[in-house]
1. Given structures P, Q, which gives the highest value for distance in nm of label points 7 Å out along Cα→Cβ at positions 271 and 335?
2. If mean count of other Cβ atoms within 10 Å over residues 175-182 is computed to be 28.8, which of P, Q is the source?
3. Given that FRET efficiency 1/(1 + (r/R0)^6) of positions 135 and 159 (r between Cβ atoms, R0 = 25 Å, to 0.05), derived from a single structure, equals 0.75, which label among P, Q identifies that structure?
4. As an exercise: mean count of other Cβ atoms within 10 Å over residues 223-230, calculated from one structure in P, Q, equals 14.0. Which structure is it?
5. Suppose relative contact order in percent (Cα under 8 Å, 6 or more apart) works out to 26; of P, Q, which structure was it derived from?
6. Using the calculated result 21.1, 69 for Rg and Dmax of the Cα atoms in Å, pick out the matching structure from P, Q.
7. A value of -9000 was computed for helix-only ellipticity at 222 nm (-39500 (n - 2.57) for each DSSP H run of 4 or more, over all residues; to 500); which of P, Q is the source structure?
8. Upon calculation of distance in nm of label points 7 Å out along Cα→Cβ at positions 215 and 319 from the atomic coordinates, which of the structures P, Q produces 2.7?
Structure P
Amino acid sequence: MERIYLDHAATTPLDKEILDKMLPYLTDCYGNADSPHAFGRKAMGGVDSARDKIADLLNAKPNEVYFTSGGTESDNWAIIGGAYAAKERGRDHIILSAIEHHAALAAAEKLQKEGFSVDYLPVDRTGRISADSLRARMTERTGLVAVMAVNNETGALQPIKELANIAHEAGAVFFTDAVQAAPHMALDVKALGVDMLAISAHKFYGPKGCGVLYIKSGVKVKPLVVGGEQERGLRGGTTNVAAVVGMAAALEKNVRTMSANNEKIATLRQVFLEGISGVDGLRVYGGAGDVSAVLSLRFLGVSGVDLVYNLDLAGVSVSAGAACASASVKPSHVMMAMGLTEKEARECIRVSFGKDNTEEEVREAAALLKEIVEKLRKS
């Protein structure tokens, strides 16, 4: 049996069509994009074209698109760099949702150790934030608000435009981590009303190690990576030309095929859930109004880590939460923020579907999951 991959929220396979577009920039067009000679100018042509394309897809200006190494760096830069800039305006208070990615939470913890005041927005049992909750925490010292658009463990969608409006009414900058949103919904920075937005190429069948931080014109953000004048002096480091070209091509293809992919994935999700229906003690987190590709499951009395391990032995790849924290024995902070106890959170696994999965695969994975749950309960 071929292995079944159901962990697309962790990463997606590189699309072969995208690889073909990257290859010339790994072989023939190998110049440093910041070199003034012909080799450098040719490489910079690829970078400029990619920046223009991504800006168009995000409804942004090219000079608002900054290339990074991925979602973690983009989150760090937006939150740390944004907070440092806000402090210069006398605003040393930041607000994040309690279910942000670890990259965002770690950045906030760093700032708190440096004397910043940090508040965390609670979520309800569906993983959503209320506008009233944010409004109640805004003060005249609030400089930055960060709320992810789509949660990476449950697929929960947040009311980003409404939350951004509340932040702006109080004079704060609003950042959204859209890493998990980008594969499944068109992103229009103007319609969303955000000041900063992060995406990562490997979530939509592009290369790993490449991302974008959109920074709205006029928004002040301090540099995070220093040592060079790349990215208009705000992000040092030699540009990963092939990855940037691949990211732009992947985002363009993703937007073009998004409707069909979302429809297929919604069907796969339904087939999978039908396949595990009837299992005693099953709890599903992520539902109507959420992104269909991501859901968390819990089987009462069964360890999530044991489930992941046994499914892997059976040829099915899922995760026990965010991939970046999967090596940790800590329970999911997302599930606990939604009201689960530590014991209950340890019983959760995450299943996430992709455009290349088949109904046959998800039926087989569901059948194996049922068998393994029964086996573990008897052991």
Structure Q
Amino acid sequence: MHTEFIASAANVERLPRLLPSGQELHATLRARPEHFRVEELPAYAPSGQGEHLFVHFEKTGLNTSDAVRAIARGLGIDNHGVGYAGMKDRRAVTTQWASFPKATAEAASSLELEGIRVLEAIPHEQKLRTGHLRGNRFELLLSDTSEGLAEALGPRLRELAERGFPNYFGAQRFGKNSGNLARAARWLLEGGKAPRQRFLRKLQVSSLQSALFNAVLSERLTDGLFEAAVEGDVMRKEETHGVFVSDDPALDSERVLRLEISPTGPIFGERMRWPEGDARAREERVLEGAGITKDTFARFGAAGRGSRRVMRVRPLDASVEQTDEGTRLCFTLSKGAYATVLLRELLGREPRESRGEVRDEPRE
């Protein structure tokens, strides 16, 4: 059963969309790395004191882990103890923060590394942890587009800014040709050996968790429940991010439409907060359909304790304009949301990507 589920989950092109498909629009994403720009928005500013050096850097043509290792080598410190809030795309120009223990601002500022530019370096008391960011600001330049693309995208972008869009995990979460998901299945579902490296264990567990989340969210859209409450839902308050269990779906559905609250979906694991009633039954059916039991969660270990993920996300400060170079699309997304998922909803299809793109890492 799980083999069938894995094959289906890896095919993100089949995930239902919120907007009516209508006319499919065409655009190429990442014709060049500078056509995909991402700015990480930190959760807090470094204090200026402490034994961890927060380094703000720009990178091009590198994934986050390779860039951070290069900076650590340049500082002459071991990679152990280094921290960063999220992963950023390889084929892009991106800025983000990372922390390095017992390093000096002077040493960081003098670094000359290929594909990396240090912007600033400030001490802080604690290590930067995964997820310690507010979100990401995107600037995409779309090329080889349908005629009048900017004019066509404007109303769609405004509607999604008002309603939100499905917070699916993007295809890059599952690795090139869905390799991370396939390897996760061999380890976690077929009894194979666990990867030796902690990073790979986390990568593979997260790919399976992401596929299950997408399946739950996909079923929700298909059943017309994306902008509604189900009895027992774990709801998130949009203003405070506090959570509660819905015991009045009719009342809470009105609050969902007013954008006061949003339903959450499962990131399965031993410590995940389960919903109740009908909402729990829906999530358990997805597990059963995938051939996964709760005993599987024990195999996740520290690589995936479990959590909840909001099912709806809104693009903020969004704009689209036609330029001489192409169609420029700018927006801000909360952490964990994918720009490619928003673009898929806007275009009514998967965006074309240049053949040089490497899609093999998760991103916060």
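All of the numbers you see were taken from the coordinates with simple rules; none came from a lab. Treat the numbers as computed from the prediction; the structure is a model and nothing was measured. Cβ atoms are built from the backbone, for glycine too; each structure is taken alone.
1. Values: P: 2.6; Q: 1.5.
Structure P gives the largest value of distance in nm of label points 7 Å out along Cα→Cβ at positions 271 and 335 among P, Q.
2. Values: P: 28.8; Q: 18.2.
Derived from P, not from the others.
3. Checking each candidate, the match is Q.
4. Values: P: 14.0; Q: 17.6.
So the calculation was done on P.
5. On the way: P: 23; Q: 26.
Checking each candidate, the match is Q.
6. Values: P: 21.1, 69; Q: 20.7, 60.
Working through the options, I get structure P.
7. On the way: P: -12000; Q: -9000.
Derived from Q, not from the others.
8. Values: P: 2.7; Q: 4.3.
Derived from the structure labelled P.
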